[in-house]
Structure 1
Amino acid sequence: MASAAEILLKLWQGSGTRLTDRLAGVSDTEFFWEPVPGCWTLRTQPGLEGRLNIDYELPEPLPTPFTTIAWRLAHLANGNWVYWEHAFGSGELTFPDLDVPGTAAGVTEYWWRSREPVSVWLQHASDADLDQLRGSHIGDPIPAAEVVMILINEEIHHGAEIGVLRDLWRCSTVNSPFDSPC
């Protein structure tokens, strides 16, 4: 029987592979495509040309704005970096500290790199390690297993949304003629 740590590693690897496959061939135009008005996306930070940040407001407006593929993937990467930093690092890194690239290829690489520390830790983790309380940027310490489950849940959730957006792009009148197979 597989341990909990082995199961989490398999879910983490599987969700990453699935999203990597879904991102294959994404262009910058598609990556930043805003299928509806008022989308949240990545934007240049005022005074910091060349550096992008995800649109975000606290408290979140209701309903929250629709988000682009760019926003969703950068959100995943930023979440990985900050959750990891606070659970396993010094706990000093915050979202404004992150330097998000400005291209589909750059954000894809940035996301993939954000997964590496989690992957390495899970490859060596035991079930006892999963029970250890870890720091959190959102409040009280939580078990390491919960940190990993949050990251997996986010990756599956937003990865599925990215897949749907890629399907919509492929079938949109912006990108395809009406007689395209969709």
Structure 2
Amino acid sequence: MTSTLPTRQEAYTLLTQYNKSESLIKHALAVEAVMRYLARKRGEDEEKWGIIGLIHDLDYEQFPEQHCRKTEEILHENHWPEEYIRAVVSHGWGICSDVEPKTELEKALYAIDELTGLVVTTALVRPSKSVMDMNAKSVKKKWKDKRFAAGVDRSIIEKGAEMLGMELSDLITDTIMGMREVAEAIDLKGV
């Protein structure tokens, strides 16, 4: 059977079939929004970038020990294109996958996956509880405190920014801008 390009609805249905956790679904929506933002900025295929961002942690809730490997299996079973599968698996490079990000899309996903988490955590400690009034400086301030969002691997974000040839501040700004587009859906519109 040949693979056809998955639609966003198909990706979302698959995501919610394997994930019930509100925080994981919000993370997927945040990553999707940032991927779409970056794709538009680079003149790339926004739909493809967004769908890959949306589905990237498909297996995380049910199969955390097999992260990326199980997603690869599930996407193959659903006849997803090889290019999409490779991109998803590459975001776990050096952690749970040996697939190195090579394309711009793969590098972007690798760089922003952890970064969206740091942006969310930073927004939640702000008086506004919002990404709408946040800037890169706020995130960079929290960046230095290794106890703050201790689960976020800052070295991955730095390596991802380097792979993209971007300054860290610019990557953070782009991530915030992308997340603003879904601020309401991810509960970061503010109080």
Structure 3
Amino acid sequence: MKFILIFGPPAVGKMTVGYEIVKQTGLKLFHNHMAIEPVLEIFEFGDPAFRRLVANFRRQMFEEVADSSLPGLIFTYVWALDQESDKKFVDELTEIFKCRGAKIYYVELKANLSERVKRNSTAFRLSQKPSKRDVTASEARLLKHEDQYKLNSNDDFFYQKNYIKIDNTHLTAHDTAHKIIEAFEFEEV
């Protein structure tokens, strides 16, 4: 079992790269908005019920996958690297897989801000993430988070084993996925 965490700032291409890895390896993708979007239909972002439901759904999904015969799971996440609560979440999440013998892989994506602003309104992103369809509000959050959090490491990432950082500003999602597959020697289908 493999658990691949793709992280980076909003609109860097985590989900799109994840789908490309799926196409090339047959692994499964659970992008973060798969848990967020259904709950947003009922509760507002940040509401205590929203946080509980998203957390419970993620945990149950991770535990079921970790106990399954699936070859692996890809998860995407905007990780505020300067927030202890985010690191705690990632550590708890990876422990679900580690304690069952899975190998953990960390993929950090970065792209310049102007490219991410462009990617923020792509048709594929908007089709998969209804909460991003108000592009003006989504871009405002992207810019706010850019100033508010540390969303990429500066050669100081917490874990160096099975870790890769890719600047995908000028790469296609397919090419970025291929770099990840090659770096970790994942089997292609």
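None of the figures in this text is laboratory data; all of them are computed from the coordinates on show. Since this is a predicted model, take the numbers as computed values, not measurements. Cβ atoms are built from the backbone, for glycine too; each structure is taken alone.
Kindly point out which one of 1, 2, 3 the value 2.4 was derived from, the read-out being distance in nm of label points 7 Å out along Cα→Cβ at positions 53 and 85.
Source structure for this number: 2.
Consider the structures 1, 2, 3: one of them gives 27 for relative contact order in percent (Cα under 8 Å, 6 or more apart) as calculated from the coordinates. Say which.
This value belongs to structure 1.
Determine which structure produced the value 2.5 for distance in nm of label points 7 Å out along Cα→Cβ at positions 5 and 29, calculated from the coordinates; the candidates are 1, 2, 3.
The correct label is 2.
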